[in-house]
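*Asks:* Some structures to go through are shown next.
No value in this document is a laboratory result; all are computed from the given coordinates. These numbers come from a predicted model, not from an experiment. Cβ atoms are built from the backbone, for glycine too; each structure is taken alone.
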Structure P
Amino acid sequence: MRFETTYISGLYVIELSPFEDERGGFARIFCEKEFKSLNLHTKFVQHNLSWNKKRGTLRGLHYQVPPWEEVKVVRVTKGAIWDVVVDLRKDSPTRFKHFSIEINDRNRKALYIPKGFAHGFVTLEDNTEVLYLMGEFYKPEAARGIRYNDPFFAIRWPIEIKVISEKDKNWPLFDKNVV
């Protein structure tokens with residue numbers, strides 16, 4: 001695996017280092033030793049799978065408040081997403097900045113998201129599947145969200161949002177004094 005740094009501290013794009021031969025290929029998608037070498041979280045208590053029928057399906061932007069903040073590793077097993085994270089860490093020089101990347105089943109990239117980030121994505125293809133490694137259990141009472149079109153963040157989604165839950169559509173506008 002190769003860990004590419006981003007302009008946001010602690011946020012990594014993970015690229016595979018595949019072994020390929022006439023049979024196809026093989027690559028590790030997680031290695032505790034490699035994660036630890038970068039002081040990254042290595043205990044993942046839930047592995048979640050999201051499947052999405054339609055292109056333009058948006059999920060997010062979700063996060064959990066302390067002490068249940070989540071570390072995530074996000075990978076696409078089928079299809080493609082435009083993945084977006086927002087830095088909500090109080091002590092971060094990139095607080096309230098966002099990062100986005102296309103992750104798909106062809107580039108096989110993953111995104112390591114540390115604690116203190118909101119996360120969401122829009123599907124770029126029908127029948128997209130997204131695999132998450134989660135560093136914390138889901139706690140409904142700690143769950144929060146940011147509206148995908150909140151003018152405070154001015155996130156540019158690459159395609160029209162066509163499918164979205166009522167909850168995600170109606171998160172309150174962001175108040176930077178609350179986080």
Structure Q
Amino acid sequence: MDFLQLATQERWSCRAYSDEPVSDKDLGLVLEAARVAPTAHNFQPQRILVVRSTEALARLRAATRMTYGAPVVLAVCYDVDRAYRNGAFGEPDYCAGEMDCSIACTQMMLQAAELGLGTLWARGYNTAEVERALGIPADLRLVCLLDLGHPAADAKPAPGHTRRLSLAELAFEL
């Protein structure tokens with residue numbers, strides 16, 4: 001498959017999922033995409049909590065509506081003790097954990113799309129409530145939820161999915 005087709009047409013934010021379970025093989029491939037993602041100094045701080053048991057999904061759904069019925073939700077976190085910090089260059093508060101998780105999420109979304117699975121990068125929730133519902137330890141920071149599953153028969157991209165800036169609006173030569 002052509003990369004741009006995968007990135008622009010096959011991958012879209014899915015907000016309705018079928019009841020069909022995600023196979024262990026497909027879940028493993030999606031998680032492998034996160035495992036091999038580049039991270040700052042290759043510190044690999046990303047930690048992914050796989051939420052798919054009935055009980056864990058119920059706790060999560062009580063804390064947020066951002067699961068859209070997905071049979072699997074990946075709580076993408078970073079280990080605060082492993083994340084790269086760049087204090088040597090005058091930015092003592094800079095932490096690459098969120099960036100590293102963002103890269104891992106992008107790779108997981110593209111791998112899922114290649115497998116015919118839908119995803120939704122979800123960030124519309126109260127972080128403390130979701131962390132409490134999932135029992136996320138204090139040394140992990142939740143960055144986002146990644147809903148994962150087979151799109152429902154009537155699922156489709158949002159109307160604005162294909163709206164993009166032109167290259168002239170996006171990229172500038174210096």
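*Asks:* Given -9000 as the derived value for helix-only ellipticity at 222 nm (-39500 (n - 2.57) for each DSSP H run of 4 or more, over all residues; to 500), which of the supplied structures P, Q does it correspond to? Before the final figure, lay out each step's value.
*Replies:* Numbers: P: -1000; Q: -9000.
Here the read-out was taken from Q.
*Asks:* Also, quick follow-up: To which of P, Q does the computed value 10.7 (mean projected area of the Cα convex hull in nm²) belong?
*Replies:* P
*Asks:* Another one. Comparing P, Q, where is mean projected area of the Cα convex hull in nm², for residues 43-146 alone highest?
*Replies:* Largest calculated value belongs to Q.
*Asks:* A further question follows. When distance in nm of label points 7 Å out along Cα→Cβ at positions 27 and 51 is compared over structures P, Q, which one is greatest?
*Replies:* P
*Asks:* Then there is this: Thinking only about relative contact order in percent (Cα under 8 Å, 6 or more apart), which of P, Q has the largest value?
*Replies:* When relative contact order in percent (Cα under 8 Å, 6 or more apart) is computed for each of P, Q, structure Q gives the biggest number.
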